[in-house]
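Read-outs throughout are calculated quantities, based only on the coordinates presented, and are distinct from any laboratory measurement. Fair warning: this is a prediction, and the values are worked out from it, not measured in the lab.
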Structure P
Amino acid sequence: MTLLIIFEILYVLVLIGVCLRIILDTKDTTKSLAYVLFAIFVPVIGILFYFIFGINYRHRVMYKKKLIKDEKLASELKTKLLAYSKETYLGNSTSMAQTRELAYMLMHDLLSPLTSGNAVSILRNGEEKFPEVLKALRQAKHHIHLEYYIYEDDKIGNEIAEVLIQKAKQGVEVRVIYDDFGSGRGCKRLMEKLSKSGVEAHPFLKIYFVALANRINYRNHRKIIVVDGRTSFVGGINVSDHYINDFSDPDKLYWRDTHLKITGPGTFYLQFLFLCDWNFCAEQNLEATEAFFPAPETIDPEQSKVVQIASSGPDSPTPTILYSILQAINLAQKEILITSPYFIPDESLMNALIIGSHSGIKIKLLVPLNSDSKVVKFASRAYYAPLLKSGIEIYQYEKGFIHSKTMVVDSALAIVGTANMDIRSFDLNFEVNAIVYDQSTALELRAQFEDDLKVSLQIDKTQWLARGKGVQLVENTARLISPLL
């Protein structure tokens, strides 16, 4: 038997073993089939791709979100959270009558409390977000917690870093989590500077070459700031100059994004997420003390907003963010407005949108005209035809790149967060969305959506469906690997 034949036999055995593992380990049928076909028809590369990007760790929860180790105390806290959420709902039952099931689901899945007494501000683009962030950071008295997918060593990154160093010297506890994959080498140099100046900074899932296959696939896509347990920021805007539009430079790509500032008890669950992530990546044991969860300050009842946080990732047993979006679609009665820079839905989301449209719900989807990834661009477009056929309106943003991740339902419910409408955000990344049960906030976000449509082009259904077979072939081919993206 020649060496070549021995090698071929060994390769076939390895391929069979990999295919069996894919079938056993990948619960999604579409994704499982895509990996199997890729492994079979693209020798060696297909197998390597699966081990780098495809291994499913969701059922082996990466760490337990448990800040309170005393079981009796934890049980008492759960009872209080349920009572508090029920009281919040009863105080807002009229405005929340349509969305009660969504609030209950998040409380049941995550113990994410339904909170009232929040002041909420919508921040449009980096030029609105970062002045508010810097102001809040400078006012910090006890602690500052930052958690970002991308933190760049540029003008705004250094400006924030200088404030963090200053506050650390004043005795404020400053903790920073940055994603080791999303943030580049410049960030790591900047984090070393912060560490030498009294700021605690740690990468999330640090990437080593040996551990590449285990860690590159599960990234921390969250963007969270918590100041003194009272004020928080969450949304789509990373720490980078890219998100700040310089109108004096006509060559700079216009970047359209959305963030939220929350002041009040809506901050608590963001704080909880940060502390859990911190204990995991810093290997510490910070506990849920009163300093991290202070008594909320009273605000004008007229300005009070009801806020709840949805999170998911390899640290949760279910894709709660996907479930929350599906529930919001299911509860809609008139209108759904969705903005997403990356649109690669799974079957459940596609079906929910199509069923909603067939049920008379007006649905509008806003996506970029040009994506920062050609493969993602073609894969996304492969999903448009069935949506257009069902009556859903699709708009392509032309002014620049739209990076917002927002959803408005019936001008009564607003969702702003870090999760894209794609399989990666729902199944692989650590993500977080803020849900605001408030008409004024929803109307403001709806107005922003309508403003964005003014610089967008609506896709004509007839023209789109009549496009050449070659273009459709490219898009449908990209769609075949969309579960892997």
Structure Q
Amino acid sequence: MSPKSPKNSILVVDDDKNILKMIEINLRKEKAYEIRTTTNGEACLKLIRESMPDLVLMDIQMPGIDGLETLKRIKEIEQFVPVIMMSAHGTIEKAVESMKLGAYDFISKPFASDRLLVTVSNALINSSLKKEVDELKRELKTRYQFKNIIGQSGVMQDVFRSLEKVMNSNVTVLIQGESGTGKELIAKAIHYHNLQRANNPFVAVNCSALPDSLLESELFGHEKGSFTGATGRRVGKFEMADGGTIFLDEIGDMSQVTQAKILRALQEKEFERVGGNEIVKVDTRVISATNKNLEQAVKDGEFREDLYYRISVFPIKMPPLRDRRDDIPILAAHFMTKYAQQENREELDQISPEGLELLMAYHWPGNVRELENAIERAVVLATPPEIGAKDLPPAIRTIGEKKIYESDNKLSTWIEKLEEDALRQALLECEGNISQTAKKLGIGRATIYRKAKKYGLPLIK
């Protein structure tokens, strides 16, 4: 059986006990609400301080402090709790005043049961959506904090200093670096730290993923009938990102025709949709990224010089992982913790010295993305409490084998290494069962004991 959804708590406040009873009976029909009631504003505030409800339904005319004053005080305690005001003396002035004070809605007594239930339901849905949006905004800002972009090496500290300088400006930024170095992560950090744009959209476009004929429509939108299949108007990414940021990933793969249109959008802050004549004006910040050498592309005539200078007002160079090896241990530990939590393997809490040595020796052509993938794989394969060398991908383990061969050319060393690997793999496949391992390798149990002790391999059975 699936767990029951938690009920929404509703506090009903009215000095007329008959009204309270009637409202409570109607709300309990839904079987989705927990109802509390009280007859005055002072008691209402006391109950709210003890336990905040999901919604307050309150009369305006009450002895002591009236509903409007109570509403003011509720909003001082918790701004986002929805409050629906009721009155048998409903007037436009009262409704307007309550809405100005932060009420979600106003209903006049007597009211139909359906009207009450719909208003309550809508208020709770609206409040839930607001909470989700607020939580998402907080999560995004936290996720892309500079402290969450991991790096203690000197080259990464230079990147952080650049980010601090550019985050609250509106200049165009060009992020250059190899694939997998985290260029989009940097772009998002810049956007979500910009006080002016953080609450507006961040829209990413991979310029290499679409043919040129579709990229223009993707960026600028199109009008109905502008080409075969254009059955209606489509808003482009530049327009979607109005007030926020558009991230043009792999801009170096863009054709010169599209480059010219991007240049106009940057210079004039306006464009036309494909097949249209209407001028669309936008306030969109542009952050670009590429793994290509754009300066060389300009010299080779493959990239417009005027566009290059327009997009690279503030350049940021992301270093490859091989140039920031000091960051490998902390990155690996971060990814281990992340994926151990996801896979419910929190007992994994370290990487063996041999495993770390291989990680440090590897050249990482796929950069941080490749390291993350390697650790995610290792978390699944590892035997707690640590990730060992054997848990790493073959390409990384090969580095260790090459180091042995390069450091000692004796045949005996090569044979020992092959013997250790064969025994380790057989024990793994046989789940440590000595008899099965001996049978698989065609050797005696005593030999298994002796070799396992020599190479420091665990025996389970």
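Worth a mention:
- Parent structure of the calculated result 10, given that relative contact order in percent (Cα under 8 Å, 6 or more apart) is the read-out and P, Q the choices: Q
- Ranking P, Q by Cα Rg over 2.2 N^0.38 Å, the structure that comes out highest: Q
- Looking across P, Q, the calculation of P(r) over Cα pairs in 5 Å bins from 0, in percent, for residues 157-420 alone that yields 1, 5, 10, 14, 17, 16, 14, 11, 7, 4, 1, 0, 0 traces back to P.
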